[in-house]
Each structure stands twice: as C-alpha cells, then as structure tokens.
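Bear in mind that the values in this text are calculations on the coordinates, not laboratory data. These numbers come from a predicted model, not from an experiment. Cβ atoms are built from the backbone, for glycine too; each structure is taken alone.
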Structure P
Amino acid sequence: MGRNYEHVVQYYETDAMQIVHHSNYIRWFEEARTWWLSEKVMSYHKLEDMGLMMPILSLNAKYQEMMRFGDVASIRLEVTKLSPVKMVISYQVYNKESEALCVTGDSVLGFLDKETGKPVSVKKSYPELYEALGLHIMKG
C-alpha cells in the first residue's frame, strides 16, 4: 500500500478539552492529498504550471473516534473513481499509536482549465496525467 501521510496534532487544532476540532480533519485531507500527489504523481505547482486546477466539488467526513493534542494522525488515501473531468479520493484517518480508525471521508475534485475556469478532459488534454492517476486507483 505504501506509506501514509502523518500529521502530529497541534495544540491550536484542539478545543478546550484538547480534542481535535472537526474542521481540522478536512485540512488534513488536503495536506494528505497534496503530499500524495507530489509523491505519486506531480506537485500542485506543476499541475498549475501546466494550466490545470483541481477544485473541490464536494467533501464529506464521518467522525468515529476522537484524536487529542499530541496524537499522530496516519492518513491513508486512495483514488476510488477517475473520469476524464473529475476524481474521487477517499481518506481514512487513524490514530498511529492505538491504530483506531478515527475519521473516514472523501472528496470529489474537478479538473478545470486555469485560464478559462471551465472543465477540461484530463484524459484528452493531459493523457500522461490521466494515466498516472489511473495507476493509483485503489492502490493508495
């Protein structure tokens, strides 16, 4: 499966009970996605230099276990669906020490032309990128 993205829970990410505020998991999804793209495909900078943007079209999260200040989140992600104009990435956030599954979720990202802001077929306009993303479907 490869390695997961890891994030150490910071104090400012917690509430008065030192429990991670729910909004931070969404930020961690983005951190993990940015890391994953750079490690497995190419950086966001290169994508943007090519003229491609990948905005979030929808996002959801299901909270199952709490994480606290000082815990290490181990985030696994997978491309679960890929079409020429969008992809779906699923996330599982584990507490590295206890191995408890804390949060699951997914995001749908669109592929847009940076200049026009209109949807673009990655399969047609960026076939190498489409192929690279396709290699990682359900592989993490």
Structure Q
Amino acid sequence: MADKVCLQPCLGLRKEAVLARQALYVVHEDMLPDQTVLGCGPALNANVQEDLDFIDLYPVLAVEACDLDCATRLVDKKERKAARTIRITDLAKELNLDLDSLPAEHVEADDPAVQAVAKRIGEHVKQLLSSS
C-alpha cells in the first residue's frame, strides 16, 4: 500500500493550467503534505532521479488542463502509467466554476476556484491511497 501519491502537473500556459498547478501546490503544501510529492515535468523529462523515483514508488495522479495530456504522456514515456488522470475543465464543470472569470496570467492560491479544485484533488489523493 502506497503512503504517498505523486502529483504530476500540466505544464501548459493556459489559465486552466495555472489553476491546476496552484491547486496542486495547495494540496501538497497545505492539505496533504505528508501524503503527496509534487512531480516536475522538466525534471522527469530530463531523468532527474528524484522524479523518476516518484513515479516508481507512488501512484501518479496526472492533472491535465487540455486534451494534449502532456503530464500523462510524459509518465507513459518513462514506461509507467498514471494511476489516474483528471482534467481541470471537467473539475470546473463539476464544481460550477467559471474559468473565463479567472485572471489570464496568475491565480492566487487563496482564490476560491483554486481552493475548490484543491479540495477535489485532495479527495482523489485519498481515494488513490485507500485503493493502493
């Protein structure tokens, strides 16, 4: 049974990607710091050992902002599989969030949209931990 989940963020530039990354920081730093590790796409792509270890040791929760699925595909490229892939656009619909109302460049961690998405991602983390 895994004791942590690797949060693998989308690296896009759209506001959905910024929302996703901010939410993952909230999950990792504030909500579940002892139950998560935060993956880094460029480090994983460069074969940094710590990031390779993350995807070897822990189930991966890939969080995507668009249909390119870059985080999921990067994990696949390393011959591993994400345990779960979630899309911010789907979460936004579930949570009735208006993504068009978010600032274009940056969303603060205390923004209600970030907090709502972080809470839902935290639920996914807990589900993965209980099922691994």
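Among the shown structures P, Q, from which was the value 2.6 of distance in nm of label points 7 Å out along Cα→Cβ at positions 52 and 124 calculated? Before the final figure, lay out each step's value.
Numbers: P: 1.5; Q: 2.6.
Comparing all candidates, it corresponds to Q.
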Calculated from one of P, Q, helix-only ellipticity at 222 nm (-39500 (n - 2.57) for each DSSP H run of 4 or more, over all residues; to 500) reads -13500, and the structure in question is Q
If Rg and Dmax of the Cα atoms in Å, for residues 4-43 alone is calculated for P, Q, the one returning 12.2, 39 is structure P
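Starting from the value 1.8: which structure in P, Q was distance in nm of label points 7 Å out along Cα→Cβ at positions 28 and 84 calculated from? Provide the component values of the computation, followed by the final result.
Values: P: 3.8; Q: 1.8.
Matching structure: Q.
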Working back from 15.9, 50 (Rg and Dmax of the Cα atoms in Å, computed), options P, Q, answer is structure P
Output 1.00 (FRET efficiency 1/(1 + (r/R0)^6) of positions 76 and 108 (r between Cβ atoms, R0 = 35 Å, to 0.05), calculated) maps, among P, Q, to structure P
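When you work out distance in nm of label points 7 Å out along Cα→Cβ at positions 12 and 100 for each of the structures P, Q, which one comes out largest?
Comparing P, Q, the top value of distance in nm of label points 7 Å out along Cα→Cβ at positions 12 and 100 belongs to P.
Which structure, out of P, Q, was relative contact order in percent (Cα under 8 Å, 6 or more apart) derived from, given a value of 27?
On the way: P: 27; Q: 36.
Matching structure: P.
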